[in-house]
Structure 1
Amino acid sequence: MRTRQTMTISLPAAMIRKVEEVRKAEHRTRSELVREALRNYFFLSDRRFPEVTASPAELRAIRRGRAAYARGDYVTLDQLLHELGPPRRRARQKGA
């Protein structure tokens, strides 16, 4: 007994080109790529992440953050990474 069934779909030419580009880069079949896309679509549409209303304190914090940003009171990611310095490498254990 077959565990899979075939389904035919039509896509715009630009989307087909993108599918082919990704498929080749990831060394996958079209079917694998489309199955993963559909799994992700169903996962996100299952509403596994409930909508949550922000609390008054969270809304105040958002407003403060937006005001600080508008004043130019922020650092860029590059500035933060420079401030943190280069990542430290872990010392390797010598083989026994």
Structure 2
Amino acid sequence: MTFVAISRIDIDESMADRLEDSFRERSRQVDSVDGFLGLFFLRSKKNPNEFRGIFRFRDEESFKNYMKSDMHSKSHDKTHQEITAAIKTNSLEFFNEITQ
């Protein structure tokens, strides 16, 4: 069963466009990770300071392996400190995909 992690990020209005740009310019290293199936970054139409990252992995073990990897920490090194400081909330929820 496909494992899905959904990240919710609320950011200060002054940095929302920069966060969107950082998603567009992501390193794409995760694309080559064993078990990685894809991701979507979404920006709310109702609240443009709210974002979702939807990450799909073959299984939970693949996700956990990626989260513990040097690749994961390096991919977040690219995020600018000002963007990180402007994040108001950042939460992560987990799901099993039941349709494909």
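Observations
- Origin of the derived value 1.06 (Rg/Rh (Cα atoms, Kirkwood Rh), for residues 33-80 alone; candidates 1, 2): 2
- Entry that produces -18000 once helix-only ellipticity at 222 nm (-39500 (n - 2.57) for each DSSP H run of 4 or more, over all residues; to 500) is calculated, selected from 1, 2: 1
- Highest-scoring label, criterion being distance in nm of label points 7 Å out along Cα→Cβ at positions 9 and 73, among 1, 2: 1
- Of the structures 1, 2, the one that 2.1 was derived from, the read-out being distance in nm of label points 7 Å out along Cα→Cβ at positions 1 and 65: 2
- Origin of the value -0.76, -0.94, -0.95, where log10 I(q)/I(0) by the Debye sum over Cα atoms at q = 0.10, 0.15, 0.18 Å⁻¹ was derived from one of 1, 2: 1
Each reported figure results from applying straightforward, stated rules to the coordinates on display, with no laboratory input. In this text, all values refer to a predicted model and were calculated from it rather than measured experimentally. Cβ atoms are built from the backbone, for glycine too; each structure is taken alone.
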